[in-house]
Structure P
Amino acid sequence: MQQWLLVLILVSLSGCASLSKQECLDADATSWEGVGYEDGYNGYHPDRRLSQHYEACSKLGVFPHRETYMTGWSRGILEYCTAERGYAIGLSGSRGNPELCPDGTGILFQENAELGLQIYELKREMDSVYNEIEDLERRLDDAKLDKHARRDIRDRIRHRDDEMSHLRWRLMEAQSMPLIRF
């Protein structure tokens, strides 16, 4: 049990890098299952990721155990390919990797990732409009503006406020949609 915990901690700390020198040196046949599980859970393609691990570890004379790795990856990918996970990945601005999902779960994953991504993009658009409104309001403080320029800026602010209201409505509508389940 301690060994599994160690592997999970080490893998989570490695971030974008495949495996550190120490992780490679500490790896044994059973720890490759934990590495595979984490990679599956995080939606990595098994062949590409295993190749990265091979690249990181082979220089040290350590070689991944493919079969054990794939056992862990197969368990991890099942947890990756859920409606909830797809939605969360979409909310983070990514489409994820639905093509890795087994037995038709990719469609479910992808639909929910798209829903989450729609919300993510609406929030980004709202941030952009909000920043534009703030910029326009700061420009109104310029004492050198004539009344025509001020009216133009106020009209633009009103237009952007209307756009913001529309975006809020679309966001509420998207957020009220239930996760898609089969």
Structure Q
Amino acid sequence: MGEPEPEVGSWLRCYRCWSQQLEVNVTYEGLHRVDPATGERADAVDEIQDSVVQCLDCMHDQPHLTFNDGRVQPIGNRWERMVAGTPWVASCTVTVEADEVEACSGPHAGDALSYAAFGDHGTREFFTHVRFHKHDDDRVVVHLLVELYARSAEEATDVLADASRGILAITSLAEESRPPAAVDDPHA
């Protein structure tokens, strides 16, 4: 038998301001056969669902939450780190193979370089800022500032190392203060 689900109130909140005023944006694409006798939708050939949970108070996406089977659910132990942790900012480089980088210039270069360095974590969980990059033979060295949430410097280092898709070098790591918690009526 698996671990019991944590209490809903402990994870169903914004990791930045702790507000429980959340919404989920669900995008669905489906390819379905059509029943020739009725014209109704029949068997699903292919279905894709993507979702983003967002805080209505601070408008930040909630990468520790997902939408599955009709309800919002926590993602693994990520919610513990993000809700109970504090922000950490790392200055680092990640060296990746050049063919892992989709674009080095243009409007999507920042996301492409962040993705090459940290995969989905670099575009969905971490706040990344690509300072610059350089080409070194068949490799690209991406210099980034990364904000992530963790409960300690060791955990922040481990999370970055686990997410890295190349050779990671952390030049500095500093704990920041947590943003203020949301209040019931911010306009009162």
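Coordinate-derived values only; no laboratory data. Nothing here was measured: the structure is a model prediction, and the numbers come from that model. Cβ atoms are built from the backbone, for glycine too; each structure is taken alone.
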- line: percent of Cα pairs over 26 Å apart, calculated, reads 52; among P, Q the input was structure P
- line: distance in nm of label points 7 Å out along Cα→Cβ at positions 46 and 174 gets 4.7 when computed on, of labels P, Q, structure Q
message: Given a value of 0.45 for FRET efficiency 1/(1 + (r/R0)^6) of positions 94 and 150 (r between Cβ atoms, R0 = 41 Å, to 0.05), calculated from one of P, Q, which structure does it belong to?
response: P
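Taking relative contact order in percent (Cα under 8 Å, 6 or more apart) from the coordinates of each of P, Q, which one would give 22?
Only one of P, Q returns 22 for relative contact order in percent (Cα under 8 Å, 6 or more apart), namely Q.
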query: For distance in nm of label points 7 Å out along Cα→Cβ at positions 118 and 142, which of P, Q scores largest?
result: P
task: Figure out for me which of the structures P, Q the number -4500 belongs to, where helix-only ellipticity at 222 nm (-39500 (n - 2.57) for each DSSP H run of 4 or more, over all residues; to 500) was derived from the coordinates.
output: Q
